[in-house]
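S.K.: The structures come next, written out as structure tokens.
No value in this document is a laboratory result; all are computed from the given coordinates. Only a predicted model underlies this, so the values are computations on that prediction, with no experimental measurement involved. Cβ atoms are built from the backbone, for glycine too; each structure is taken alone.
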Structure 1
Amino acid sequence: MLHHGSIRTPDIHRAMAFYQRLGFTVEERFTTGMTLACWMLGWGARLELIQVPDPAPPADAFADEHYTGYYHLSFDLTDQVDSLPHWLTQQHQAFAAGAEDARDQLRVLLEPRQQMIGDRLYEVTFIADADGLPLEFLRRLGPVGPAASPERPGEGLG
């Protein structure tokens with residue numbers, strides 16, 4: 001079992017506020033070396049945020065097809081939400097209500113869409129976190145039966 005995913009951020013307070021609006025809670029605050037850090041819990045995951053003094057700009061892992069390394073974290077919302085588009089609309093509203101400026105608005109990298117992964121059909125969407133790192137949210141719609149085709153992936157859902 002994965003204990004946590006770790007994210008380095010130039011502004012830990014802004015990153016914490018972002019993840020709190022997304023539904024995470026602070027589990028523990030601590031220091032690592034000479035910098036601030038925390039663990040946050042949400043959507044079945046633990047994230048570690050670490051403040052980085054004098055950071056370099058992050059790579060654009062979502063848009064750069066030649067980027068290698070960390071790509072994204074993925075959260076399975078199958079058991080928590082009935083509709084990914086509706087959930088994303090709620091997130092837009094929550095972020096708009098708590099935004100102090102345009103940097104605090106929710107940034108969608110990929111609007112919700114259906115995607116075949118193996119023999120299962122999912123709804124998927126990507127958003128950017130406070131520092132532009134991609135986060136994927138998905139919801140399993142079900143296995144696809146023999147009646148399905150690439151042209152009509154929703155047919156044959158079991």
Structure 2
Amino acid sequence: MSSSLGLLGYLGLGLLGGLAGTKLKIPAGALIGAMLTIICFKLFVKIHWEIPKNFTFVIQVFIGIGVGASFQPELIPAMKKIAIPMMISCVVLVGTGVVLAMVFNRLGLVDIGTAYLGTSPGAMSTITVLALESQAQPMLVVCFHFIRVVFVVLTAPLIFKLLSAH
């Protein structure tokens with residue numbers, strides 16, 4: 001099967017899975033639903049279709065459009081006001097990810113690239129694209145982020161409640 005037909009097959013399956021994930025209100029439902037649908041398909045049908053090599057370029061363009069379109073000029077004053085806390089947060093989160101990546105790699109659990117991207121803060125979709133373009137294992141990176149998203153979604157109401165009480 002040509003890579004174009006394989007891509008169409010994956011797109012069809014992914015759309016169905018993405019719709020199901022969204023309908024079921026799974027955190028990051030479109031992404032997780034599409035991914036799980038294709039994985040299940042490949043496990044049960046045992047077919048692998050190639051996709052065009054430049055497909056990650058298209059994904060990156062769409063993510064860039066989404067991020068760029070979400071920008072509002074009114075955000076600039078707020079961003080200036082919290083610039084220092086944002087930088088501190090970034091350094092602490094990325095630094096923590098680097099340390100965890102080194103620990104996980106030293107323990108022989110995962111390669112350093114997968115460990116770093118898996119423990120890095122950021123949107124699952126964007127980090128997954130980075131994993132696809134690097135020597136990291138995208139599936140494991142998604143697993144790290146999926147568990148993180150689910151954990152945050154499940155604990156956020158309690159944490160909000162505890163923080164609001166003070």
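S.K.: Given -5000 as the derived value for helix-only ellipticity at 222 nm (-39500 (n - 2.57) for each DSSP H run of 4 or more, over all residues; to 500), which of the supplied structures 1, 2 does it correspond to? Write down the numbers at each step before the final one.
M.R.: Numbers: 1: -5000; 2: -26000.
The structure behind it is 1.
S.K.: Among the shown structures 1, 2, from which was the value 2.2 of distance in nm of label points 7 Å out along Cα→Cβ at positions 2 and 98 calculated? Intermediate values should be presented prior to the final figure.
M.R.: Details: 1: 2.2; 2: 4.7.
Considering all the candidates, the number was obtained from 1.
S.K.: Taking FRET efficiency 1/(1 + (r/R0)^6) of positions 50 and 114 (r between Cβ atoms, R0 = 25 Å, to 0.05) as the quantity of interest, name the structure among 1, 2 where it is greatest.
M.R.: On the way: 1: 0.10; 2: 0.65.
Once FRET efficiency 1/(1 + (r/R0)^6) of positions 50 and 114 (r between Cβ atoms, R0 = 25 Å, to 0.05) is tallied for 1, 2, the winner is 2.
S.K.: If you work out mean count of other Cβ atoms within 10 Å over residues 82-89 for 1, 2, which one comes out largest?
M.R.: Values: 1: 14.8; 2: 10.4.
Biggest value here belongs to 1.
S.K.: Here Rg and Dmax of the Cα atoms in Å has been calculated and equals 18.4, 60, so which of 1, 2 was it run on? Don't skip to the answer; put the middle values down first.
M.R.: Details: 1: 17.3, 59; 2: 18.4, 60.
Considering all the candidates, the number was obtained from 2.
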